[in-house]
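See the structures that follow.
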Structure P
Amino acid sequence: MRIALDTNLLISLVLVSGGRLDPIWRAWKAGRLKALSCEELQCEVEQVLARPDLARYLDTDARQQLLRDLELLALRITLSKPNPECEGPNDRFLLALAHDGHAGALITGDHALQALGQHGTTLIVSPADLVTALESP
């Protein structure tokens, strides 16, 4: 299944390696999930990873590994246009990524996005919901 992962979730996958979100990371690495990426997401992830407050939690290797995974394992999408359905500019590019990449789900901890429930044919779900779905037989 194609999925769009928000920036905070991508950072959390690396910060809490082996934690409750690990099934998402493993499914992505194994190819069971096809994460989508775009220039806007890549830039935002790079900006967040460059924050000095994260340096004490993430070493250089972990930061570089996430950027490599986005480059090598994610399907790169060129966005047609930001979606005006959400107020936040970051939310707009995520909705556009989900739409243009034909994502089955947008995975986010953002409650404003989760409140939408769905965007076109893309379900908007929490990371915990995806973990539950991955662990179900």
Structure Q
Amino acid sequence: MNGKPFLDTNIIVYAFALDDSRSEKAEALLAAGGIISVQVLNEFVNVSRQKSRRSWEEIEAALSVLKELLAPPQPITFEVHEAALRIARDYGYHFYDCLIIASALRANCSLLYSEDLRHGPTIDGLTIHNPFSD
């Protein structure tokens, strides 16, 4: 397994949030490095524009930081899609969450940081951990 954790979208969003109690923890996780997927990047851009009302310049600056701190993003492939289908069927997660899980597995991560998924389960050697529950 890969020693780097996989970071779900909410970790990235909180790392760049203003006036959020979770930002400090999220910034520390981001600074420690990790792996994300193209889906995480897409969701980050969407949340940044729609909910946070950030400018394109702010979003592009944040994406540059991610490029510097993190490994190249995992692509969403047909293999990841098929794995997500299996995970959704076997574990009952929402499909888009399963794409995150499948991407983390594809990257050989043993740890997935996410606030949105159930804390504690292990799926095929990948443990889901909510870092804000500590």
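FYI, it's all coordinate maths here, none of it is from the lab. The shown structure was predicted, so the numbers you read here are calculated from the model rather than taken from an experiment. Cβ atoms are built from the backbone, for glycine too; each structure is taken alone.
Consider the structures P, Q: one of them gives 0.4 for distance in nm of label points 7 Å out along Cα→Cβ at positions 94 and 110 as calculated from the coordinates. Say which. Going label by label, the one that fits is P. Taking distance in nm of label points 7 Å out along Cα→Cβ at positions 102 and 126 for each of P, Q, which is largest? The maximum falls on structure P.
Structures P, Q were shown, and distance in nm of label points 7 Å out along Cα→Cβ at positions 6 and 54 at 2.2 was computed from Q.
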